[in-house]
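Laboratory data are not the source of any read-out in this text; all were calculated from the coordinates shown. None of these values were measured; they are calculated from a predicted model. Cβ atoms are built from the backbone, for glycine too; each structure is taken alone.
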Structure P
Amino acid sequence: MDIDFKLDFFYYQEKAVLDGRDLRMIELTPHIDKFKTFLTTQPLDKIIELLINTYKDKYAQTQFWIMMLLIRNSLSIDDKYPSYLDEETDTFLSAKKINRNDLKHFICKMILDFERGCYFSNYIEFAFIKEQNINKFKEVVERSLNGKQYQTLQSNGEITFKVENSPIAKVEISNKKIKTIFNPEKWIAYYGLG
């Protein structure tokens, strides 16, 4: 994938620094800024390609996907969560909170791992305002999963990629949405600093 920023910030555990900021996070800030620009300006197929590339080899932090999609003053906008999501743990961003005009919603569904005592992303879902070309997204997912073993299944207008030995367990695509489901065996705990 051709991008002008590094993805290191997705995998870096920020360190707590008394009266200051982690120097590595300061170094990564320009890359985070370029990621935000990419996320808000590139076409959907490029966003999906980046999502798959971000997670295919190592479980990444989801906070950057969430925070960089938000518009300014998003906290002042009240979103009605679907009944299958938990407002306390899951993230639901409707179109009115997203800094793009082609997404109907973004979901990050979380799962509590009782053994490790923390939450992990179960899946990330992008739903589209307009129907998309499913074959274009199929090609993007195939290109992004290059080097990974996977099985492709087609049923009822949906294509599912079952991925082996990856933080991505499955990628489900239709002309209305794409859902990336994560492999709990590959979860990595990242602890936020606030």
Structure Q
Amino acid sequence: MDVDFVDAATRALQDLNDNDLRVASGYHYERGPVPIEQSLRGGRQLFESVRLSKALPTTLAGLRQYQNAWMRPLTNRVTRPRYIGAWNATAMFMVVLFANPPLAATMVDNSVLLPPGGPISTALGILQKAGIVRHPPAAKFDEGEVELGAIAEDNGLMTEVLTGLDGWSLIDGHSGLYMLGTRFPASNDWF
């Protein structure tokens, strides 16, 4: 991930402005700049309406409380910003876990919901066809409505992938599923 993208996206979430939106949207992949721009606009709208304390939770239960507060306006079609679907609704909680590896290592269930859809749905579909998970994924791609039941169900499928893998957390499994399910051509050179 390019540092200029991260800087522009962070500034856009803090103080929405056309220059940072233009710079951040310039780092798009196959879906073009609109999803990035609209996700940043929607994220800013959510940060203005959902008030969370500045200190990040240090427990999975605390993180789930934050996630529940964040999800409330997203489950309503009227208050949900455009392009804030299942992936964007849960992604910042995944980032919090990446930033706190000791906490992430303790998450072996779906106590905090991780992003479904996209590459994750593709990977879960592959594993369902191979008989590793019970059924196909339920969540739709990110522009769809936020269906908490579908997100939780797909996170449950992710826990099935971890069966018998001692020392693996759900964040480890999620990262592996992303690599399995991505169809972005440049991913062939990531390792």
Structure R
Amino acid sequence: MDDSLLPPPHRGPPPPRLDLWPAALRSAETLRGSLVRCGPGHRSIGWPETPRVRATALAPWLDRGYVAAYLTAAWVWGAARSPGSPLQFSTPAGVRRPDRCAANERVRQLSHTPADVTRFGAFGVMTPVRTVSDLLRLPGRFPIEHAVACRLLFRNIPGGAAAVSELLRSGPARHRRIALERLGRISTTVAA
């Protein structure tokens, strides 16, 4: 999805790339109060914490062509308190994941289309509906952070939980049953 189609907070001049500043300057400006922490990065105090600003805070990773996914994408959309540890990304469509990753990142090779990714300039983030679908499909336990992120992301999805249910039913069969069970639990909590 092109960011020119998104509402005004996603358009306009991009936030400054603070990761390109020397570390000493970032540290000095943080101590001075003109920069604040924004996930693993920083943002200028004058820039409100929006999805575009959060995506820019992930620039050192997204600049490599990665796409924010799972809880990291939920954080970009404002549905999680932190981007998670490790940060979670997908490779661009058709690109193999690297053999080794840094300790603070997990890179997966997810099958996705351009419609599954929202672009903030050069940076890609899984759309809210794709993020919910991916979180629900994760094997293993379903932590409360994921449930809360999914419920908060429903408000950014036209059709909410019903649209996610339709996507899960029409998508790949892998982990569909567990995803639909989880969706049923969290969407009844929303309705209650």
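Listed values, structure above:
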quantity: Distance in nm of label points 7 Å out along Cα→Cβ at positions 72 and 136 derived as 3.6 - corresponding label from P, Q, R; calculated: Q
quantity: When Cα Rg over 2.2 N^0.38 Å, for residues 48-87 alone is computed for each of P, Q, R, the largest belongs to; calculated: P
quantity: Among P, Q, R, structure where helix-only ellipticity at 222 nm (-39500 (n - 2.57) for each DSSP H run of 4 or more, over all residues; to 500) as derived comes to -17000; calculated: Q
